[in-house]
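All of the numbers you see were taken from the coordinates with simple rules; none came from a lab. Source: prediction; values computed, not measured. Cβ atoms are built from the backbone, for glycine too; each structure is taken alone.
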Structure P
Amino acid sequence: MELHGKRILLIIAGGIAAYKSLDLIRRLRERGASVRPVMSRAAQEFITPLAVGALSASHVYTDLFSREDEQDVGHIRLARECDLVIVAPATADLMAKMAHGLADDLASAVLLATDRPVLVAPAMNPVMWNAAPTRRNSAVLKADGIHFIGPMKGEMAESGEAGTGRMAEPLEIVAAAVTLLSSQDKPLAGKRAIVTSGPTHEPIDPVRYIANRSSGKQGHAIAAALAKLGAEVTLISGPVTIADPAGVKTLHVETAQEMLSAVLSALPADIAVMVAAVADWRVTASAGQKIKKQPGEPPAPLLLAENPDILKTLGHHAQRPAFVVGFAAETQDIEANGRRKLDAKGADIIIANDVSPATGIMGGDRNRVTLIAKDGIAQWPDLGKDEVAMRLAETIAARFTSV
């Protein structure tokens, strides 16, 4: 159970079970998570901010109206700058506030403001847990998408009564957090994606060919990013010198016609991202032997034929994937050309970029793209190609899951 790099916001409410939150902090940090604690006023009656801060190695947030913490709208930052919110213990009072949208202290304000997954670990007297208002509130929270771990059966520390109401043990909460984050991290699980990458080589003779200047770095990064989000990815790569991405099925081709055949063979799919810089033309008949120069004579003319338009073919295919993304490598009129391609190719999104030699994008490690969709245009800043890939994968996941 690993949580490396995950940011956990831990909200500690009042109750004797708050002592377990100290061990929970330790267990979360052991697994690589960073923990930022929020304590309710009641929680501070059971454990101290000093102890919580020492174990979490973080500032402890306690006051909604703190001049220091709220000068930059601290409760909003707390609500958003995390991967998961854990409420442990979650008292009947705090659950009631959550269910009814109250926000009169820091803990409840953060919970109302967050757009991150929330995991609550209730802890209260068995009679309180079984009381009709608490049952209604828990049902409302579950319907709102709040995740629960516990409460468990056992003896209550404060009263000696037995029944359902004990807070789950720290390791049980950690396991639930790992499961929840794993599912959140794989929004494209069960989806099939096709990605094309690199150039195509159209032979003139056994030595020479027509090609575009593409390293395959962006397409390979996109294939890896989609796989990271859970998609089953088939990458169809033209000739490149970079390694196949891990966790991706990679097919190697040379020509545009081979790439088209491989794309169609990979159908059906849910997502298609056509990144490859496919050569627009091929020689009608490539020579079987190297064409020799004849001193003093001009080169023989090359008769060219248009290559298949793979993006357009896929965008209008009977087995068209549900979401199709095309790339437009341009040197002028970036947005205008991208819009024309969006309409003509049958794509849902066109990623347009300026590949003029001065930009260094072709073969480089950075990219600056413009995302063109039917509902608008978004210009992304200069980013590493891995960052562009993950942004695009997350955009696809968001669009795909909202359909």
Structure Q
Amino acid sequence: MNSTPIYLNHAGICCALGNTITEVEDALFAKNPTSPLQPSDEFSPGTAIPFGRVRGDIPHISLSGENSRNNRILAQAIEPIRQEIDTLIKRYGRDRIGVIIGTSTSGVAEGEAAMLPTEDGFQLAPGYHYNNQELAAPSRFLAAWLGLEGPCWSVSSACTSGGKALASAARLLKTGMCDVVIAGGVDSLCRMTVNGFGALGVTTPNLCNPFSANRDGVNLGEGAAVFVISREHAAVKLAGYGETSDAHHVSSPDPEGKGAEAAIRKALANANLQAGDVDYINLHGTATLQNDLMEGNAIHRVFNSDVACSSTKPLTGHTLAAAGAIEAVFCWLTVQRDDALLPPHLWDGIEDSNILGVRGLGRSASTQTHVVMSNSFAFGGNNLSLILTREPHE
């Protein structure tokens, strides 16, 4: 194993909590946090359900053919750290900086809008090009927008995509092929995902209620989060990552959570840590019946229920391919705090006796947080666990 340490030097984010890292941090650690999710029937006419929407007008993009909402949200997330990236370009060169972005929707919303009804079915609106919704679109756009010439690709493994982009960046850096990687995830709301999740019967007209006995489904959201990742020492290290696939079902997790448990244990081993070293877990916590049950019981087998944890989905909605990266930013912010505040867990407080592993829901840390874990689980039984650690100043 290559033991080269990998650091998360800078982060940018845009989601329902805010359009900058400062806005997000203020909302995430507010004294009395509230959910920003609002009901809308924009994507499901006649049926209003809560969504985590990016707020306000997102600036348009001047690059020809790249002005999708997905790319605009991604640009909004990274704009505040453009100066740091430009400095790195001067230091290392454009060809030594890579781009890895996770996505699942890409520019599908623009494709939906471009489908014009005709007597014979549909035709595409003049000027629309399919490359807007290719999975490569956000990574291709970001590399062109930032002027980068290093390795560039997209990851699309549903709800683990943004987190897996960080693990992919770590491996790329350890090969020595890059000195810096810009990595993260982005997804924007569209009819395809909203109605697809509705067809699966896992959405709710209520605010999602993770791990409650009364949970009845997921709320969807949109957003982006990106990191500047390198071998250069920083306050937060990407200490470990574990990836597995249980291949149990195309859309349902293994009910016993064996793959999730294996990913968690792999991340701990990769970080050379024990379960007792983890101060906080950001749970995947979608508020669906099966996913919460599986994750809670996997947590119980590894941690024996004795760990502070929360699901932040009621604050953002489930942002799909962006979720792992957004929640990694939440962990990045948490592990740098000098107080004991943790991301909140918004729910009705009614425990599900069948879920064993989340007795620490919403619990505050007793001391400063040094080791945090973020879990992401996806369609197809794809599982990911990340570990971030607070690092001493050099």
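Just a few scattered comments:
- Structures P, Q were shown, and distance in nm of label points 7 Å out along Cα→Cβ at positions 104 and 152 at 2.5 was computed from Q.
- With Cα Rg over 2.2 N^0.38 Å computed over the structures P, Q, the top value is the one for P, the highest of the group.
- If you line up P, Q by mean count of other Cβ atoms within 10 Å over residues 24-31, the top spot, with the largest value, goes to P.
- When relative contact order in percent (Cα under 8 Å, 6 or more apart) is computed for each of P, Q, the largest belongs to: Q
- Origin of the value 2.1, where distance in nm of label points 7 Å out along Cα→Cβ at positions 8 and 272 was derived from one of P, Q: Q
- Which of P, Q yields 13.9 [Kirkwood radius over Cα pairs in Å, for residues 128-191 alone, calculated]: P
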